[in-house]
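Trainee: So, here come the structures, one by one.
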Structure I
Amino acid sequence: MIQRLLLLPLVTLIAHAEVRVITDFEGGNAEVVKLDQATKTLRIMPALHEGRGWPCWWSFKLEGLTAGEEFTLEVQAQTKPFRDKTVLAAAWCQPRQAWISVDGTTWKPSAKGTLSAEKVMSYTIKAEAAQMSLAWGPPFVPSDADKLLTDIAAKLPEAKRFELAKTRGGRLVNGIRIGDENASHQVWIGSRQHAWEAGGSQVGRGFITWYASDEAKALRAKTCLHYIPIMDVDNAAIGAGGKEAIPRDHNRDWAAEPIYPEVAAAQRMIRDIHVKHGLDVFIDLHNPGADDPIFFFGPFAFERMTGIQQRNYQRWIDLAAASIIEPLKVQPKYRFANYVKTDEERGRMSSGWVRANAGDSTISVTLETGWNSPLMSVEGYGKVGAGLGRALSAYIGENPRRE
């Protein structure tokens, strides 16, 4: 009887615990619109970081949950304009499913959400523990990048980590070089020019993990790979979107005088690589619109290309289509960023800048991996990355520099 009495206060405390929203961690972002403790209903919208681009990414922790009980997460668009008078459309912050985790490492999709006439997305989620993490998609933050590079460097003696630059916020943008700097083939792969596109880094993780495997041993023997897991570290660290940041985002900063130190440093390295050895492949990893599949953005001049240039771009898309097949197949034809209307702006995009500053045998493309699907888990993104690696192996194996 005494033991039962002693336990009563604890039981009462647990029964009346209040749910708390936590965002003060790396990559955290959510603005609470309302929280009804009685009905266990939370409504959030992505917090706006002034001048930091699209408010679409959200990631937070909930404390005070009761395991086994259901709660409702509602997500609406940020109501304030992110630039001038422009308010971001709700679709960018409302995936078909929320992503949930108990340990912050293993992520799984919720049941499909329902969209109201007021454009509020609602997800019904069953609590599995007193604390859970919820996010727009499986997160990948700067500390994840650091761990990934550390693990790859420990596995491969020929791998060398390097500091690309320090951001305007004083954070490090790190990369890794795998292979002989004087190798006969040179490749540059990077992700997260737009910070909200965490799937790009997940694909990159799948790629670099494959590249460090025994399957890629022959490719490593003749290739020097330069890999950057996150370019826009500042915005990824604080959970900001990055796209259309003021005065411009990373993927419009590849100009004669870049604003961001990491973009300027990437330009210097790529120029140096090409002058000394020739650059074979440049790939920028992104996420596209809500209803898009997996596809490559190719060069605007593709239909007018001839010779080695046309051959290499065509061979790349053919090999990619044969290799990137899980969890969904990549589209077998290039798309073109027709929404970019001027040659001047196209020249300030990473892939356009590389084409203008490399040779005829160089291919420079953007891989856009669709995100709005339960298949795009950490494992699903990883399969896309491994497929990308196999496409690269077949492409380099044919020697793109041959006449």
Structure II
Amino acid sequence: MNIHEYQAHALFEKFGVPSPKGYPAASVADFDAALAKLPDGPVVVKSQIHAGGRGKGTFTDGFKGGVKVCKTKAEAREMATKMLGNTLVTLQTGAAGRKVQTIYFTPACDIKKEYYLSILLDRASSRPVIVVSTEGGMSIEDVAHNTPEKIIKVLVDPAIGLADYQVRQLIFALGFNPAEAKNATKLIKALYTMFWETDASMVEINPLITTKDDQVMALDAKVGFDDNALFRHSEIVALRDLNEEDSKEIEASKYGLSYIALDGNIACLVNGAGLAMSTMDIIKHFGGTPANFLDVGGGASKDQVVAAFKIILGDPNVKGILVNIFGGIMDCNVIASGVVEAVKEVGLELPLVVRLEGNNVEAGKTTLNSSGLKLVSGDTMADAAQKIVKLVSAA
């Protein structure tokens, strides 16, 4: 789960991570009240969407830049009016863009130098990793590609926590002077505490800045959390912005389904994340494009299968459906019954290929064959994938 920048800065304040004090506004009527709380002087106006690259983005009406530095509050209000309610397109949003529904006002800082700092999970070592670079304010992917030697990583043992010598290693790598080093030490320790105690999956500050009076501050903030740990953090769940999520993914979460929308046209209904990934791969292998990742889990009920089918059919881009089930814990007949019930309830005009194997497979096949539904059986995963790709291509 991701949160907005203004929400991340509120968390920073709670955990003692220094950052500029800003104020959000969700309507034009709120602009003046938010701006009145800021000191006189330059103001930064930031569009709040769950995507990076906002500063270089373009709104669908041609207005450029989702982040603007303004000389006065009056100018800031004018820029915010152009952003709010407008759709911002960045490299991370895709062509559809994201509608800006909140503006974040912060005071402009007197920046001496920009740095990069993030904490995330290193899956290879199963440990948190702190990543820093002296090249802040730009895409870390570009830094990694052009000057990889300028990226420094420190792995943290979760059983011990962030050690003082590791903080010193990071401070030395960034080249801070003594006063900056003292302030940066506090910031890094506070940020790691926040990462750990909130079960965050990623905390990124780009840029981390130093000022002319040697302060070290988090100028930007991007924070995401481990969905599997949200049951421990009701206060973080309350920050969820459903407007930033795909409606199909929201509906899937209500039924405990793992669903991610993609840009293809062949929908997948699979049990097990590994099998779902393999199913998408084999569709691509035979020339098709998957429309989603959908894992109904190892012990899905008939109601969950019906819900999954309805979500799939609610995607206008879907031109065909592949059901690929390997029954271990899962009963193939439960899947078959769910498919039959869903199709009879909502109707089906699209090609449907079903491959069942494993637990109670014969009962499942009997249920499908006696249903009267127009579907195609796949003997193997490869056979099923080839059939659905061919049917969609011919449609």
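Trainee: The value 11.3 for mean projected area of the Cα convex hull in nm², for residues 55-206 alone was derived from one model only; which of I, II is it? Write out the running numbers ahead of the final one.
Mentor: Values: I: 12.5; II: 11.3.
It was calculated from structure II.
Trainee: Of structures I, II, which gives 0.30 when FRET efficiency 1/(1 + (r/R0)^6) of positions 79 and 167 (r between Cβ atoms, R0 = 25 Å, to 0.05) is computed from the coordinates? Mind dumping the intermediate values first?
Mentor: Working: I: 0.30; II: 0.05.
Source structure: I.
Trainee: Hey, FRET efficiency 1/(1 + (r/R0)^6) of positions 31 and 263 (r between Cβ atoms, R0 = 35 Å, to 0.05) derived from one of I, II reads 0.45; which structure?
Mentor: For FRET efficiency 1/(1 + (r/R0)^6) of positions 31 and 263 (r between Cβ atoms, R0 = 35 Å, to 0.05), the value 0.45 is produced by structure II.
Trainee: FRET efficiency 1/(1 + (r/R0)^6) of positions 199 and 335 (r between Cβ atoms, R0 = 30 Å, to 0.05) computed as 0.40: which structure among I, II? Walk me through the numbers on the way to the answer.
Mentor: On the way: I: 0.95; II: 0.40.
Value 0.40 for FRET efficiency 1/(1 + (r/R0)^6) of positions 199 and 335 (r between Cβ atoms, R0 = 30 Å, to 0.05) corresponds to II out of I, II.
Trainee: A value of -9000 was computed for helix-only ellipticity at 222 nm (-39500 (n - 2.57) for each DSSP H run of 4 or more, over all residues; to 500); which of I, II is the source structure?
Mentor: I
Trainee: Computing P(r) over Cα pairs in 20 Å bins from 0, in percent gives 24, 45, 27, 4 for which of I, II?
Mentor: Computing P(r) over Cα pairs in 20 Å bins from 0, in percent on every structure in I, II gives 24, 45, 27, 4 only for II.
Trainee: Computing relative contact order in percent (Cα under 8 Å, 6 or more apart) gives 12 for which of I, II?
Mentor: Working: I: 16; II: 12.
It traces back to II.
Read-outs: derived from the displayed coordinates by stated rules, not from any lab. From a predicted model like this one, the values you see are computed outputs, not experimental measurements. Cβ atoms are built from the backbone, for glycine too; each structure is taken alone.
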